[in-house]
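Structures given as structure tokens follow.
Any read-out appearing in this document is the output of simple, stated calculations on the displayed coordinates, not a laboratory observation. Predicted model only: the values in this text are computed from it and were never measured. Cβ atoms are built from the backbone, for glycine too; each structure is taken alone.
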Structure P
Amino acid sequence: MITYIALGTNLGNRSENLARARESLAEHVRIVKSSSIYETIPWGVADQPLFLNQVIEGETELNALELLRFLKQIEQEMGRKESIRYGPRLIDLDVLLYGDLQMQTPELTIPHIRMTERAFVLVPLDEIAPHLDIPGTGMNVEETLAGMDITSVCRLEEKS
């Protein structure tokens, strides 16, 4: 199944955190495309360090809930500690899209519940999949991003 995963970090060596997360994904996710890395202002809690964000397109044989649990396992193995909601984090891995699946459970909502509100998700997603339809919205990524303020999203590294 094709999936899109958001990666974010604002503690420690942020670039290394993203690289380590991408390497860890390889156990169950084959990365097909990676966006550039973007530096962004925090969302939700303003008084914290800047984030590095990236989106990857991957292929997996895990179902959506298994994928979520795998991502949470990577976060724990990398040393992520629970803290305040939207607070600083060593690594954050979110399932944005999983094929054209739409689901809402206490554990997981797909498409990601706030992805259409977040420039730090949509800008890197637009880089790798501008014409991708976002299930349930009637719009693709490019259309969803149009008119959104993206001034807080700064590309740092070109995709490799």
Structure Q
Amino acid sequence: MPDGPRHDEDFYAWTQYQAKVLREMPAADNRLDRDNVAEEIEDLGKSERDAVRSEVRRILEHFLKLAYSPAPEPRNGWMRSIAEARNALEDKLTATLLRDVQTQFGRLYRAACETAELALRDFGETDAAALFPPACPFTLDQILQRGWYPEGPK
């Protein structure tokens, strides 16, 4: 059994480890385009990482709209989008990618704020967007918790 993360347990960590191992292997047979194969394997993992980050941003964006927009619609559409993003995260999230989201959480929140603010401005809700707090008011547990949605403004 090879050392390192297992493919079926943590795909992202596996891709990064396998690319590193491939680059470190002696070049006994020069028919293998080792550096480019390693880069492609690494990129597969980065695609998974980027997809997870995107889903977390999408959930945060819709959390912000649900929490701060006074509009009655399209609340159900935002909730449906959150449910879809949670389904995607369930399929892709590994321990390594969870740690990545935790370290990138502030940056992901700021990006979600920007997108949510622009979306609310489209509907004249600049006052609602101005209420977004500088630090994320939501937890990673809330992002992953099926059926949890922030309440709207009082």
#### Entry: Of the structures P, Q, the one that 0.96 was derived from, the read-out being Cα Rg over 2.2 N^0.38 Å
P
### Query
From P, Q, which structure was distance in nm of label points 7 Å out along Cα→Cβ at positions 6 and 30 = 3.9 calculated on?
Q
### Message
Quick check: -7500 is what I get for helix-only ellipticity at 222 nm (-39500 (n - 2.57) for each DSSP H run of 4 or more, over all residues; to 500), calculated from one of P, Q. Which structure matches?
### Response
P
## Note on the structure
Candidates P, Q; FRET efficiency 1/(1 + (r/R0)^6) of positions 14 and 118 (r between Cβ atoms, R0 = 35 Å, to 0.05) computed = 0.45; producing structure is Q
### Query
For which of the structures P, Q does the calculation of FRET efficiency 1/(1 + (r/R0)^6) of positions 62 and 142 (r between Cβ atoms, R0 = 25 Å, to 0.05) return 1.00?
Q
